[in-house]
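Each in structure tokens, the structures are laid out below.
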Structure P
Amino acid sequence: MGTTTRLSVIPGPVGGSERAAGGRETVLSVRGLRKKIRGKWIIHDVTFDVRAGEIFGFLGPNGSGKTTTIRMLVNLIRPTEGEILICGDNVVRHPELALRHVGCIVENPEMYDYMTGWENLEHFARMVKGIDAARIREVADIVGLEDRIFDKVKTYSLGMRQRLGIAQALLGRPKLLILDEPTNGLDPKGIKELRAFVRMLADNGLSLFISSHLLSEIQLMCDRVAIINKGRVLAVGEVEELIAQAGSYVIWQLDRTEEGKRLLAEIPGVAFVAEGQHRIDEGVLAGMREPIVTTMPAERIPGAVEKLAKRGIGVRGVQRQAPTLEELFLSMTEDDSRE
């Protein structure tokens, strides 16, 4: 998506917003958000913050409430209960003040195929005060379309259309960019380019709120995430922090498997995980002979190795395998679906 460093997204400090952890302003604050449609609660008590300059992932399966929440964030539908503040302005009470800080693409960006990229941006620029040709040129440069901006949109690839949609969302110099499933339909190269592009935007001070179900990409892309299922937020936090809280597996390969298992069972905190009960990728265990999968405190691993060696049991291999965000997500949403 281009490697340009020319960027003018955020004109100055965020006004009217609260300080978040680490001293960064809270650009988006959602508190107790609920939505009832035709007598049924669709969204239940959704609460989270998005800080200045971070990439925030909003994860959930289809039908979990992601798009409904986004529509409330940008005032397309009103919440039944709760509060949404963008840079300190209430979206429901003062939508014009709040939404001037937001650029958004909900689902697929809509463009006029018979017009050029430039003409599309000119059309949208008429709806925003203070946008001139220099700003249109700048956003085209930001998203890496400077060489194709005067071509008709019908000649654009899906990835180029996505970039043009983001350029349109950036025209008004927003402080918060909301992207709903931005990787849909993109090939691996396009996804990699998008990942680098959103990181560049965040590094220049823009806050990004990205809704997705592609968990491996979100893990690579986002600083913090909220996991939502059935309209409820199940967890909010830094990706690595959430994964660490979920614990990790320890995989053993021993010369004498059964004898080694008996010895490991004597060590406090060791629990065995049967085949089919863990979420370790099959590729990790492929080629291992009789792997023993356990959960145990990391600090007990050296002592366990020493104990096995004293008993003459050879340790061919021992490794910690942290869960992926996908494994954590599946665990949380499956537990939630059983309740």
Structure Q
Amino acid sequence: MSDSVLRIRNLQTQFRTDEGIVRAVDDVSLRVKPGEIVCIVGESGCGKSITALSVMGLVEEPAGQIAGGVIEFEGQDLLQLSKHHLRAIRGNEISMIFQEPMSSLNPVLTIGEQLTEPLMVHGGLNRKAASKRALELINEVGISRPEQIVRSYPHELSGGMLQRIMIAIAISCQPKLLIADEPTTALDVTIQAQILDTLRRLRDDTGMSILLITHDLGVVAEMADYVIVMYSGKVVEEGDVVELFEHPRHPYTQGLLRSKPVIHQRKESLYSIPGYVPNPLELKESCYFHERCEHCMDICRNQQPPLRELDNGQKTACWLYEQEVAAHV
């Protein structure tokens, strides 16, 4: 048995625009082990969702293309599979909860039709069994009146309910890998807790691995076994969730954690990282974070730091730790 459900090596995904080529995912490597929850965190535009879409084979061509790298699912390179073979895996063994439920569901099909389709296509159920399972799935994600919901169309449900329907569709075939792109968007805290509990229970009951994309550091702290921090298309830090939260090493990770509200700490205003994410068309051979970093050195402006392992097992791409890296090696 492989020690990884998903292994990405040196992934490069880019988009052609009128102004030039945007390197949305730039030499990203990561691994998800069986039964593990890996969280990818970072600001908007850092490449989290494009990484997920690359795994699913949903990067829109010809403007977008995967320019290099390997995406292995249980030992087979998804980039080398035929479209037919990839479709058989997608939605069955690998499933995804998309970020925008309002635009991800078919507006002319009922919720019941959209829930039963993957159960019949991938699960081999007949219509009666699929309809029964659809009702169970709606209950599992915390929606009442499932008999009425299956007859409804997407426009008749709220954004939060649609998000939960998307989750129900994604987990319907009990995939080996679930990619969840901001799965608790538009949900209140009570429903968010229910959804996260559902995902955890599914992981515990089925051994399903989860790649969870989120902006919410509270969700990361609650859900993650392992954390990947991305910035401008690159992984800048990764490590065990407890170690990373207690001892963040990269200045960007430190800034993200400083910007998180803390209970019982009253402040006039929340901390925010100064500056802005750089224009992806203007990236140079430097640390992409250097213009926002209080520790910036000359080498940061001229050379891109590699992702290196530190003495505590974390990996960090920062020139501040070169002596520690040398001692560890």
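Please treat every number below as a calculation from the coordinates, not as lab data. If you're wondering where the values come from, they're calculated on a predicted model, not measured in any experiment. Cβ atoms are built from the backbone, for glycine too; each structure is taken alone.
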Practice prompt. For distance in nm of label points 7 Å out along Cα→Cβ at positions 259 and 275, find whichever of P, Q sits highest and give me its label.
Written response: P
Worksheet entry | Structure responsible for 25, 16, 11, with semi-axes √(5λ) of the Cα gyration tensor in Å, for residues 83-186 alone calculated and labels P, Q on offer | P
Worksheet item: If we compute mean count of other Cβ atoms within 10 Å over residues 59-66 for structures P, Q, which one ends up with the highest value?
Response: P
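Quick check for you: by distance in nm of label points 7 Å out along Cα→Cβ at positions 219 and 235, which of P, Q is greatest? Show your work: numbers first, answer last.
Working: P: 1.1; Q: 2.1.
The maximum falls on structure Q.
For which of P, Q does Kirkwood radius over Cα pairs in Å, calculated from the coordinates, equal 21.1?
Numbers: P: 22.4; Q: 21.1.
Going label by label, the one that fits is Q.
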